[in-house]
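Following are the structures in question.
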Structure I
Amino acid sequence: MPSSPALFLDRDGNLIEDHHHTCRVEQIALIPGVRSALHACLGAGYKLFVLTNQSGLNRGIFTWEQYEACNARMLELLDLPAPGILEIKAAPERPDEPSLYRKPSPRFILEMIAKHDLDPVRSWMTGDRCTDWDAGLNAGIKSCAMRSGAGRPEDFIYAESKGITIRKDFPEFVRMDLGLKW
């Protein structure tokens, strides 16, 4: 029987502020409350993963080195205890390019469920865009729509039509849907 629940987390607009093609370390700022919420999730036994579409890489807007530096800064600000975020996956393709991992593909989620013996029934995908929510649904896990990022009003109408939970931000999701306090 799978042992651990997991959270699959979009990065921009969910964990950190979205700057549309975030590519400079000085742009990295945590959404208020995210650090404490993630600490609570780890304490409750959730395994953490980040799955992010980063078409700015293939568009030539920023480099892999810039992307990695931004992730390093995010991890520094989060200051999570071990095991922290287990894996981070970026899909560099533009929406019009073939891709294995670009959300709404469920591939990364399904691979991590198998690799880490995760419980899909107790796992979630959280993010601020339809592609995030659809990745979760496509993988057979629950999804939560965050209003803290780039979501448009029509995106939240779509989320409602699919029965996707909608929250102000990740900390609200952790309190209301996971029932965790900090």
Structure II
Amino acid sequence: MARPYQKANIPGPEMGTTVSDPKVMAKMMNAPKKKVFIIGSESLNWELEGRKVVDYFIEIANKLECHIVATGHVHKYLKDKISENKLYYMSLINIIDRLSDKEWQGLDSNGQYHMAIFGGHLVFYSSQALSRLKNFTNWLRTIEIDKYAHPNARFSLPNLSDDLWRKFLDELINNL
């Protein structure tokens, strides 16, 4: 387990696992579970060798063929790149609230999600959102694919440099 990116992030007795191997992460993400990918607007600001991180997330989302929730102003960027029937707009707090509700039937009204994938959010913001899901849901597995270790996510990446993160995302996409 890598150290949390935020030094004061002490999650309690249950801590998530960091995944260093993109093949392992791809296998988990390809599990036959109902999943949603929550993409944050910070992915528009982050670049890896001149390519926006959101473009990596678009490739991942299209390969997973799952529902996508765009938070913040990233929806405008995604609306022409992701199938209209898969893309939804919602605030991070709103989607976290819905994922925490066992009775919620999902964006398609066909049942609650079993996996939530996160990327493109500010570290402290996603850490708190993941904490709520970890502590108040037992049916949902969370995956964080930003370059920071998140002990509140069931699975996250270790703290990576931009170069290692780019390589991880490239290999992840190739293995999906």
Structure III
Amino acid sequence: MKKIFFYILNLLPTQDVFAHCDIPCGIYDPHNAQMAAHTVLRMTQMLNDLKSSKDEPDFEERKKIISQLSRLTHVKEKHGELIEEELGTLENDYFKGEHFRSFPKLKGLMEKAVSLSIKTRQTIDISSCEEMTETVMEIAEIFYKTKNLTPVRVSSGYPTEGEIVTHK
């Protein structure tokens, strides 16, 4: 009986499916990684702009500065982790061998983005944040090309004054 079942099952047409979760919904998008990269950049900008009103601020002002520093750092950390999570989903669940063969830079871009995500969480370095954001956008461009869509860069509208990649 079992052999007959598998014989019949093998006669049925099959279709490969891919998904970012255990349910093959087929929904993938680099948008969250791009938004997270802009958030890390913005938090770094705000950390660099954080100043006291005088050389020796009073206790209340120091508390406010420490609180703001903690909040900005926390958000920067969360979004740095989100970049790695979102790119990991694309790398492990969406991008396939043919994508890596068609776009030989892709693997290196993925590794670079993750490395920069780590660096931007360890430092308060605007240039690393900008490089990370650019790298994530390059990955987004490749993503849209794999879907036979034309990637375009548009103004993000974010306070970072940067761009995001979308498609036509």
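Where a number appears in this text, it was derived from the coordinates with a stated rule and is not lab data. What you see is a predicted model, and the numbers here were worked out from it, not measured in a lab. Cβ atoms are built from the backbone, for glycine too; each structure is taken alone.
To which of I, II, III does the computed value 14.9 (mean count of other Cβ atoms within 10 Å over residues 55-62) belong? For mean count of other Cβ atoms within 10 Å over residues 55-62, the value 14.9 is produced by structure I. Can you tell which of I, II, III yields 36, 22, 10 when Cα extents along the principal axes in Å, for residues 71-110 alone is derived from it? That value comes from structure I. Taking distance in nm of label points 7 Å out along Cα→Cβ at positions 63 and 95 as the criterion, the top-ranked structure out of I, II, III is III, with the highest value.
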